[in-house]
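Student: Once you scroll down, you'll see the structures, which are given as structure tokens.
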Structure P
């Protein structure tokens with residue numbers, strides 16, 4: 001990886017909130033360290049997996065913020081409860097946006113998970 005082309009990866013890994021990205025089929029394409037800590041899954045375990053399997057969110061399915069953002073041009077923000085690998089329920093704020101290339105073609109979606117705390 002050249003130094004400059006690696007910057008997006010290092011930026012995502014350094015953000016203190018959980019970051020997850022998905023492709024058009026809702027399969028995970030990236031997951032940062034904070035999201036690993038939140039979900040209990042390593043990046044290697046999560047890559048390629050359906051995001052609902054990893055996040056286990058109260059919004060998975062018909063109210064999925066990532067799907068909603070990918071179907072529009074707006075950022076979608078919601079409160080949600082995730083269930084991590086250990087079965088703990090965790091309250092989060094989720095902000096999701098469509099990821100598009102320079103020509104506006106949809107590549108997938110990205111979500112930021114913040115304010116998490118187990119209960």
Structure Q
């Protein structure tokens with residue numbers, strides 16, 4: 001005997017799938033930002049130990065000698081600060097989406113109990 005799932009439950013299932021996709025996207029973006037942040041922190045740390053006239057920067061497929069090391073450090077520090085703010089924002093967004101996803105999952109489990 002086939003059961004007809006109510007339209008309201010079908011809409012919740014569709015929303016659940018949308019939340020799942022959004023959550024996966026945010027988790028992936030956050031992971032990429034965290035990796036970039038670690039790279040910047042490592043590079044800035046390495047810059048402290050390097051002779052200033054030996055600094056090169058990758059531009060596409062080329063390595064270009066940096067003329068203004070202080071400017072590079074400033075630029076990298078600003079990027080690190082920006083990434084930190086964005087990362088905090090992404091973590092909050094991930095938390096919110098995860099809570100919504102879990103709440104909707106529980107609602108769906110309750111709604112679908114009678115259809116098993």
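Student: Once volume of the Cα convex hull per residue in Å³, for residues 18-73 alone is calculated for every structure in P, Q, which label goes with the largest value?
Tutor: Numbers: P: 76; Q: 93.
Max of volume of the Cα convex hull per residue in Å³, for residues 18-73 alone: Q.
Student: Comparing relative contact order in percent (Cα under 8 Å, 6 or more apart) across P, Q, which structure shows the greatest value? Walk me through the numbers before you get to the answer.
Tutor: Working: P: 24; Q: 42.
Once relative contact order in percent (Cα under 8 Å, 6 or more apart) is tallied for P, Q, the winner is Q.
Student: Can I ask one more? Out of P, Q, which one gives 20.5 for mean count of other Cβ atoms within 10 Å over residues 34-41 as computed from the coordinates?
Tutor: Working: P: 20.5; Q: 13.9.
Of the structures listed, the value fits P.
Student: Suppose FRET efficiency 1/(1 + (r/R0)^6) of positions 26 and 50 (r between Cβ atoms, R0 = 35 Å, to 0.05) works out to 1.00; of P, Q, which structure was it derived from? Before the final figure, lay out the partial values.
Tutor: Details: P: 1.00; Q: 0.45.
So the calculation was done on P.
Student: Have a look at P, Q and say which one yields -27500 for helix-only ellipticity at 222 nm (-39500 (n - 2.57) for each DSSP H run of 4 or more, over all residues; to 500), as calculated. If you can, show how the numbers build up before the last one.
Tutor: Values: P: -5500; Q: -27500.
Of the structures listed, the value fits Q.
Student: Matching task: 13.6, 43 is the computed value of Rg and Dmax of the Cα atoms in Å. Pick the structure from P, Q.
Tutor: Values: P: 13.6, 43; Q: 23.4, 78.
This value belongs to structure P.
Student: With FRET efficiency 1/(1 + (r/R0)^6) of positions 10 and 106 (r between Cβ atoms, R0 = 30 Å, to 0.05) coming out at 0.75, pick the structure among P, Q it was computed from. Walk me through the intermediate numbers first.
Tutor: Numbers: P: 0.75; Q: 0.95.
The read-out comes from structure P.
Every number here is computed from the coordinates shown, using simple stated rules; none is lab data. These figures come from a predicted structure and were not determined experimentally. Cβ atoms are built from the backbone, for glycine too; each structure is taken alone.
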